[in-house]
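Asker: Take a look at the structures below.
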Structure I
């Protein structure tokens, strides 16, 4: 996998066994909800699903103020106040859903959390395809306690993954069956997810 072209988008600023938070190198350079991201490389790699993102002031408790009263576009605000790129930062959080040990992808938690300042990459299509050949990661997603509705994250993840598979419909059918097994006692959640799976 290391031979594939990856996009480095940020750096880990908080880490735990089940997830990590990363600051983006570029303001508003956030990966989409449900994206597969990775940390590490060579022999070991940890995979996460993006479930939450924020853009806020770099100073805790200090909110940005409106600056566009006399500007004609949002772009003009940043052009005329270039310091804003230093005063604001974009961050996202990812739920750990698996790891790679050598060439083997495992859909369960790694033994160690990722390191602070480790580089975070947006996974290229081939990596997403290889990771999602097995749907074992859905168990970790369905059981997660997240700051956003889990149903939205699962649906967003599956929509993005379906786009990189040659047969998107077959992938979504397989995912639906896996979810039906995992959520056999929660039809309302299952229906909420399936209703959001249009690509």
Structure II
């Protein structure tokens, strides 16, 4: 319901904008990629939440009293608000150093770092659709965290393409966009 008018739920064959996204009041969480709506699971598994919390804790601790800040979902990331405004994603975690892009329920622009924690229902989208989206949007660092294998794929943007590094649960992974920041993955996966 918006302004007394019942808004239709998104249909896969139609293209939508951020304004449409804001009008969906069906109790579900949505993402919008190039005008196409994607339903998100209502709530992630507890392991997913634990990993997110552990990683956010390390990032937030490192960033204390620094200009960059870490945010966790739900947090709207509008990647093309100036040209179509048809893409809004809700990564599990983001790091933003340019506070001028913060506003409302998230950010309008490109975060410095994005983290997606794989879930069975979103793994394909995170590894393919969002990887391409984040690369083309200029996100400098993209982490894909796999709770099942206890691994992290770190994608670093170089010359418009991602270079990949892989880490396991006994490794310490550097955060390339945050000089001096290292994440102890054993602590991330400890639940």
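Laboratory data are not the source of any read-out in this text; all were calculated from the coordinates shown. Because the structure is predicted, anything quoted here is derived from the model rather than measured. Cβ atoms are built from the backbone, for glycine too; each structure is taken alone.
Asker: Using the calculated result 1.7 for distance in nm of label points 7 Å out along Cα→Cβ at positions 24 and 152, pick out the matching structure from I, II. Before the final figure, lay out the partial values.
Answerer: Values: I: 1.7; II: 3.0.
Source structure for this number: I.
Asker: To continue, here is another question. Thinking only about relative contact order in percent (Cα under 8 Å, 6 or more apart), which of I, II has the largest value?
Answerer: Details: I: 27; II: 15.
Top value of relative contact order in percent (Cα under 8 Å, 6 or more apart) goes to structure I.
Asker: I, II: which one has helix-only ellipticity at 222 nm (-39500 (n - 2.57) for each DSSP H run of 4 or more, over all residues; to 500), as calculated, at -5500?
Answerer: That value comes from structure II.
Asker: For volume of the Cα convex hull per residue in Å³, for residues 112-159 alone, the calculated result is 126, so let me know which of I, II that is. Mind showing how you got there, number by number?
Answerer: Details: I: 126; II: 62.
Computing volume of the Cα convex hull per residue in Å³, for residues 112-159 alone on every structure in I, II gives 126 only for I.
Asker: Comparing distance in nm of label points 7 Å out along Cα→Cβ at positions 96 and 120 across I, II, which structure shows the greatest value?
Answerer: Working: I: 1.5; II: 3.4.
Going through I, II one by one, distance in nm of label points 7 Å out along Cα→Cβ at positions 96 and 120 is largest in II.
Asker: Now, a different point. Quick check: 28, 18, 16 is what I get for semi-axes √(5λ) of the Cα gyration tensor in Å, calculated from one of I, II. Which structure matches? Before the final figure, lay out the partial values.
Answerer: On the way: I: 31, 21, 16; II: 28, 18, 16.
Considering all the candidates, the number was obtained from II.
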